[in-house]
1. Of the structures labelled P, Q, which one yields 23, 10, 5 when semi-axes √(5λ) of the Cα gyration tensor in Å, for residues 23-62 alone is computed from its coordinates?
2. I have 15.0 for mean count of other Cβ atoms within 10 Å over residues 55-62, calculated from one of the structures P, Q. Which structure is it?
3. Suppose you compute distance in nm of label points 7 Å out along Cα→Cβ at positions 31 and 71 for every structure in P, Q: which one lands on 2.9?
4. A value of -11000 was computed for helix-only ellipticity at 222 nm (-39500 (n - 2.57) for each DSSP H run of 4 or more, over all residues; to 500); which of P, Q is the source structure?
5. Give the label, chosen from P, Q, of the structure having the highest value of distance in nm of label points 7 Å out along Cα→Cβ at positions 15 and 79.
Structure P
Amino acid sequence: MFLAASNKSKRLLHVSYIGQVGPEEIKAGLDDLKMLLADLPPDFRVLVDLERLESMDLACVPELGRAMEMIDRHGVGLVVRVIPDPGKDIGMNILTIFHYTRPPQTVTCRNILEAARVLSL
């Protein structure tokens, strides 16, 4: 499952990957992502949560790239990633290099509580 939500007052986009994720789920969520981004001010922050991810199909890479490009176009300032199991990171740092025109500050955390501290939530 791909789930996205935003909080305008906190300038925060929250993206979660849950269970077994395939490219069709991410592709279906891109319209929601576009709508959420329209409400966020420049220099917003993104929380990417992989805590409940079981597995992600490698065919998701192009869709993840599209999502990153959308986020980049809207002026992201900070990306905080929750990756408790480094084996479930399908190359987010490498994707960032190719899909952001100016790579945002990025912080990787082991759990959501650590991420909340980084984001001052």
Structure Q
Amino acid sequence: MKIAITSHGEDRYSEVDSRFGRADYFIIYDQETNTYDCLPNTQNLEASHGAGIQAGQSLAKTGAKVLITGHVGPKAFKVLDAEKIAMYSIGDMTGSVESILAAFLAGKLMVIDVPGASHGK
């Protein structure tokens, strides 16, 4: 299974990004191969509107089945939900992509089941 984590940097040691649509990068972890890939989100950083929708569509193309982020807006939520991508919130957590992934794998993150400005607080 592929797991996407929003990130400020290009690798697993980078700080997690609480934004979804305007996250700097998506780090994609593939559990089957135990590898990490980086998907830049540059096209949405300066977008005047639709950043969440476009980011959701880009993420769906990677084959990710899980998204870990801080918050997901209503339009992005619809796209991700339609693509059957499960969403989990980092809440107030900070740290590296790798540490947030470990928290997810340990069952410590909350499911995002409704869209909103912030989750898990």
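Bear in mind that the values in this text are calculations on the coordinates, not laboratory data. This structure is a prediction, so every number in the text was calculated from the model and none was measured. Cβ atoms are built from the backbone, for glycine too; each structure is taken alone.
1. Q
2. Working through the options, I get structure P.
3. Computed on structure Q.
4. P
5. Q
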